[in-house]
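Once you scroll down, you'll see the structures, which are given as structure tokens.
Where a number appears in this text, it was derived from the coordinates with a stated rule and is not lab data. Please read all numbers here as calculations on a predicted model, not as lab measurements. Cβ atoms are built from the backbone, for glycine too; each structure is taken alone.
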Structure 1
Amino acid sequence: MSQIKQYFLALALTSALIGSAAAAADVKIGFLAGFTGPLKSLAPGMYKGAKLAVKQINSQGGILDGQKVIMPSGDSTCSDVTAAVDAAALLVNDEKVLAIVGPLCSGAAIAVYKKVTIPAGITAVSPSATSPAITSLDDGDLVFRTSPSDVYQGDIMARLLISKGIKHIVITYVNNDWGKGISAELSKAFEAAGGEVAGNIAHEEGKTDYSDVIRSLSSPGVGTLVVLAYANGSGQTLLRQAVEGGAFEQYVGGDGMASNTLIAAIGSDKLRGMIVTKPGAPDSTGARVFKKFAWSDNLNPAGAFVGQSYDAAFLLALAIEKNGKAERAGIAQALRAVATPPGEVVLPGEWAKAKALIKAGKEINYQGATGSIDFDVAGDVSGVIIEMGVNVREGSFIEFGQIK
């Protein structure tokens, strides 16, 4: 064989090997959450929920042509928007992720979507950013959520309080997109239901003394304080100081307070009777299936936004499989196709079944850990809201069930 023929044969073999390596490259779905900051206690459980979906996918044949899904992560902090944008840029530009689960918090999410993911054509599904402001983003149909907007949670919380005979409340909220949104929705719904909001004061994250806020809110003599803040941040500090001051009889929190670290820091006996709401799961087949294999993987399925994180990761993988190629373009459209009727029902963990159906050209309808994930035109879902209370003996939050 001549040297020229040998050269071209070697070149052809090298090209074939490079092509095979490219075809078998890992499929990357990023995970962006506040691993540090005022909600740092929630991020590990959420990440583990998302990685459980990845684990199941890889153990059931992988994605596309047998590639593995891997999930690089970034820290959005929940408090530093610049850090969140930088972390997202690393996932998008350096890790070359096809899509992103997250961010956790609304302010970070809005900044990341506007500055990074939307310009890059990246589909993002947040399991926990619930600000109503996300609904109206000019996102080119690239932003989705597996938790309901606070328009819904605020209304449900208001109805719950009224049903318990609570007719007068005061509110303090962390001064960011999430706090402003849920405070406004709760106030509107509570007053529409016949209640009175006697005080509504914003507070800044990261302070060590909130006595001025507590003093102002206690002046009307209302016994119920609603704290819409974060369990590892201002919410914990403010609530502890309010409890120590003894000016209120009843405490209420939003989903940002749904962490056992809050109880550990303040004491379960001091928080006896506290009411907390959070997005949860209905009593559905998908939810029951998820609970069973989550516990077997040493994962608490009732952890805040754990099921929503699992659903976000599983759905994005289904969308990539449906899209048929490891490319960013087309994922959002495929996401809608796999999440909503019509189609054969696919439950959590049923990756092999879904993969076979997609290969056969059949439609699927994912029914997830948190129920039906039927995205509306804005990429939002209805979902359910769960009431939680304090188990004084165990020193933990306990679910009381879906608020009807």
Structure 2
Amino acid sequence: MRRATRLTMLFILLLAGLLGFQARALAAGPGSASVCDPDGVQSSGAIYRICMPAGPWNGDLVVYAHGYVSPLEPIGIPEDQLTLPDGTSLIDLITSMGYAFATTSYATNGLAVPEGVADVTELVSIFRATKGEPEHVYLTGPSEGGLITILGVEQHPDVFDGALSTCGPIGNFQKQTDYFGDFRVVFDYFFPGVLPPSPVAIPDQVMADWDDVYKPAIAAAIAQDPHATDQLLRVTRAAVDPADPGSVEKTVTGLLWYNVFATNDARVKLGGQPFDNRHKLYVGSDNDLALNMGVARFQADPQAKVAIQQRYQASGDLQVPVVTMHTLLDPIVPYWHEPLYRQKVMARGAAFQHINIPIPRYGHCNFQPEEVLAAFGILVFRVEGDILDPSAALPDPDARTRYNELLQKYGVPIETR
């Protein structure tokens, strides 16, 4: 069976805003305004929002697990993740197509994975109690929300019918933590003095002065010594776009932002310092011997590593369909998470439930509309057997061709249009 064309417009607009790519200009059709209840408070203290269409409800619920928010921000629903670049409300777009929408702030900002899983799961119960039983519940999320999405469907297949997780640290969260730490210590080796000395205890002043002092200082340092910058990238294997010299600064400042803003928060929530490079062999510089002798070394607190293993690692145990999508040149959450997660899924005998879509592009969550629409179309087909019609949402023939190619590649039949 085919869903209405307006369904495809909904999700291309929804995911364009929420998953972080630069959407092409799309004309949204006229729709009814959303009817949102006053924001409520969950048992954890998280703030939640539920919005219904002003017209008929199609019976399905979309739950959005938002991405990382700085621990310095107050607890609240991240409005910037619910608005398109032109100011259009994503909630209005979703509900105008007949879907219910629900999201939560989580009980905490920063590292919020276990809290996020608990809050999105409870949110479905709140929705059922106040609005009725949804026919299908889809959990979606990018980046940190991508890990929350995976853990949510692994742990609660009775709650979620399917999930679309994009660009998340789903393969090995300990390796993700070490990736941030490795980048910082190697940066400090090649650019000493640009940042205060400790990568595992960040002074508050560095966070306060990041935009005005430290980010410009980092950009100036790597521009003044491109050879050292090249070695930094070779050693850490952090992705850049070979066709875009500006991507080097994006990668370096983006990774160091996470070290600066996430380290102290993670240390508190994990019960200790999780980064360990005592036995790490760094390779790829002009003089690896000097690098390994000179780079700063740190020992993780055992309780922090145990906390990660117990609460932040995906298992691969899937009982419902899951689609994951990741850019091959993601500098923040590297693509290597996807094959690591696939290994876990196969070890659990759940390979049929999982589809990964690799996107050959630079950037964190940098997707095109037809790619995200295809990912959701694959998920819907796996869950419901429906085939989405993209003809109105993708007027460009090349985009429709790419959409159809992805569907066919992952086993979804297409109709002649």
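General remarks:
- Which of 1, 2 leads on distance in nm of label points 7 Å out along Cα→Cβ at positions 82 and 386, largest value: 1
- Answer label among 1, 2 for the case where semi-axes √(5λ) of the Cα gyration tensor in Å, for residues 98-297 alone, calculated from the coordinates, equals 30, 20, 17: 1
- Mean count of other Cβ atoms within 10 Å over residues 234-241 - structure with the largest value, from 1, 2: 1
- For 19.4 (mean count of other Cβ atoms within 10 Å over residues 138-145, calculated) the corresponding structure among 1, 2: 1
- Answer label among 1, 2 for the case where Cα Rg over 2.2 N^0.38 Å, calculated from the coordinates, equals 0.99: 2
- Given 11.2 for Kirkwood radius over Cα pairs in Å, for residues 34-73 alone, calculated: source structure among 1, 2: 1
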